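Heads up, there are several structures right after this.
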Structure I
């Protein structure tokens with residue numbers, strides 16, 4: 001446990017200094033190839049958990065300390081241990097003893113072992129009181145930055161609390177069934193035979209009761225299923241594709257929505273992304289699923305002149321870069337890495353992409369604008385401005401009771417997304 005605490009502490013420290021959690025963990029696995037699967041799982045759980053509840057844990061630590069520690073790494077180690085004491089099944093005395101031992105390896109920590117021991121034991125003794133006091137600040141109560149809370153309260157006064165709470169849940173593992181190769185019922189039977197429980201999440205998706213490694217999913221390597229959030233699965237259906245259509249997925253990687261489009265209809269699909277490495281992943285995923293795109297292009301969606309062949313598209317999926325504020329339960333580091341000023345930068349790029357794609361859509365064609373954001377600057381306000389700039393654009397209604405004005409808020413079964421379907425007249 002000492003090694004996992006130390007490595008999780010180092011991961012949290014790097015993220016709060018500005019690094020992506022995904023990148024940090026990849027570097028950790030690379031630098032420590034001797035880690036067992038169990039140790040990797042523990043480090044990942046601790047890192048994700050501390051960042052998921054950082055607002056609460058940091059508020060509790062502030063109550064336990066007379067003044068902030070100058071040694072940041074000891075502070076982060078205490079956050080890791082507090083997460084274990086509050087959210088794991090580890091024996092409290094073992095968590096405390098290991099944290100004290102782990103602190104010995106921290107630079108500049110001489111003389112702080114007694115403090116680590118005292119802080120954690122005080123938390124155990126005053127547990128209920130500290131939990132209550134930590135909720136007195138909204139950052140402590142919701143474990144989101146204050147600007148984020150304030151913005152959601154203004155934009156969604158009736159729904160912001162539920163969205164914040166849902167964003168701190170562990171995400172479910174949802175499977176999209178490849179209807180070209182099997183059915184939901186057949187796959188549910190295969191899961192049952194292996195002792196895995198699942199419930200229908202839609203007419204072509206299942207939500208696992210307990211997440212597992214993809215290698216353990218029956219038929220995964222043979223392309224029977226893909227892992228994709230239920231909310232993300234709406235995109236391909238809303239785009240309303242049919243056989244022989246020319247379709248563009250303009251910001252495609254990692255390719256889940258592209259693959260879903262090909263599962264739904266035999267379209268002539270052009271897959272575009274600005275990241276060549278991520279396009280390689282898309283290609284591998286297509287091979288696993290037994291699917292084939294018309295073209296895979298490394299290019300910038302905002303500069304069609306560099307890659308477009310001159311033939312207009314019948315459908316365009318514009319799943320544009322955004323703050324990713326709707327998927328923070330899968331990426332809890334986003335909450336603490338994003339700044340309010342980032343929204344304007346994303347909105348500017350989104351506008352550039354939309355205006356560039358609109359001329360290459362055929363008359364009578366449809367464009368689906370998608371973000372995994374919950375902020376209106378990237379969503380409703382963005383589309384309102386787009387419609388004002390383009391008099392030949394007509395908004396179309398969207399099906400789905402949970403979608404309100406295009407916004408799908410995160411809940412226990414899906415992430416947060418925005419959808420806007422526009423017809424070119």
Structure II
């Protein structure tokens with residue numbers, strides 16, 4: 001049997017960074033390389049009905065070995081892509097065995113270090129084995145750790161027939177990191193009653209509330225004239241872009257918010273005098289506040305167009321996903337089951353609101369109630385990303401307890 005962290009290390013060798021500027025699915029064709037590898041591995045493992053569709057979605061199932069005909073069909077879902085925030089190519093993972101609790105030197109030549117003074121959660125893992133980066137890329141635990149944990153679970157179920165379970169459906173998606181992981185998800189093919197995304201953070205995390213999310217693309221047109229003769233003629237789109245950003249609330253940004261507090265995040269700014277582009281993500285758990293944030297973007301746009309001339313500023317708002325809470329509450333057994341599974345594995349459940357989103361948020365609105373559970377990782381999307389080996393192993397144990405529990409569950413007909 002392949003160890004979960006060994007499986008994970010195979011997957012991070014694939015560069016699957018998604019591309020927010022692409023309109024194809026997957027947004028980067030290279031995601032299909034990992035998909036094809038997973039298909040081959042899943043078939044060799046004995047998973048049934050395995051395949052990857054033309055859009056890069058991978059599906060499979062482990063048929064029920066239970067006599068309970070009313071056991072629900074349970075889906076486990078993870079995404080293959082990694083964040084466009086940092087390179088996912090040529091990842092060089094390192095394993096820090098028996099971590100001593102001190103500062104970790106990720107890259108000596110570049111003097112990149114990870115300290116428990118900066119990341120206090122490191123102290124929880126003294127004596128454990130940590131998988132870290134070399135300081136130049138992200139790690140890819142978001143969400144290749146989830147894939148590794150799901151497939152390790154499947155392998156264990158197939159090899160240990162004494163573990164009774166109902167129908168188990170598997171799906172791996174592209175483009176979750178750019179908010180499009182559920183766009184072409186085939187729920188008819190999946191045929192599941194309930195699901196979980198295995199896409200959370202530290203061990204014990206259990207999430208059924210997430211941000212309402214939107215993207216704002218702001219385009220500003222300027223007029224470029226030689227600066228020596230520019231008086232009364234030049235319109236510097238960069239300065240208007242700066243003005244646009246300054247009109248947003250200064251403290252409604254990620255670095256000043258936590259828990260249920262929303263934000264506007266300027267994720268990208270590119271400009272010349274002639275044309276400037278700003279890319280924002282807008283987030284809030286509260287739908288009313290979320291709508292107010294979007295309205296503010298349009299008010300600023302209207303104000304600047306009155307000031308500098310019509311069509312100077314163009315803002316396009318696109319909703320990405322909504323808070324899944326209202327779709328999960330009618331199926332709260334999904335939360336209670338995970339809490340019980342974690343407690344049976346000596347893991348304290350940590351129910352927190354997601355300060356982000358998952359495919360599960362979109363899928364919940366599409367008809368598949370789908371909360372999110374931990375992978376064990378920390379510091380996603382950056383060079384300080386890491387995951388303890390023992391947390392991955394515990395997550396597999398938790399998944400086993402979940403599928404065992406649903407084998408005993410009686411679906412209403």
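Read the figures in this text as sums done on the coordinates, not as results from a lab. Computed from a predicted model, the values in this text were never measured in an experiment. Cβ atoms are built from the backbone, for glycine too; each structure is taken alone.
For this structure, a couple of remarks:
- Structures I, II were compared on distance in nm of label points 7 Å out along Cα→Cβ at positions 101 and 325, and the highest value belongs to I.
- Largest in distance in nm of label points 7 Å out along Cα→Cβ at positions 157 and 197 among the labelled structures I, II is structure I.
- Given 2.8 for distance in nm of label points 7 Å out along Cα→Cβ at positions 189 and 333, calculated: source structure among I, II: II
- Which entry (I, II) yields the derived value 24, 52, 22, 2 for P(r) over Cα pairs in 20 Å bins from 0, in percent: I
- Source structure (of I, II) for helix-only ellipticity at 222 nm (-39500 (n - 2.57) for each DSSP H run of 4 or more, over all residues; to 500), computed value -9000: II
- In this comparison of I, II, the computed figure 14 for relative contact order in percent (Cα under 8 Å, 6 or more apart) is attributed to I.
- Here the criterion is mean count of other Cβ atoms within 10 Å over residues 29-36, and among I, II the highest value is seen for II.
- Each of I, II could give mean count of other Cβ atoms within 10 Å over residues 61-68, but the derived value 13.1 comes from I.
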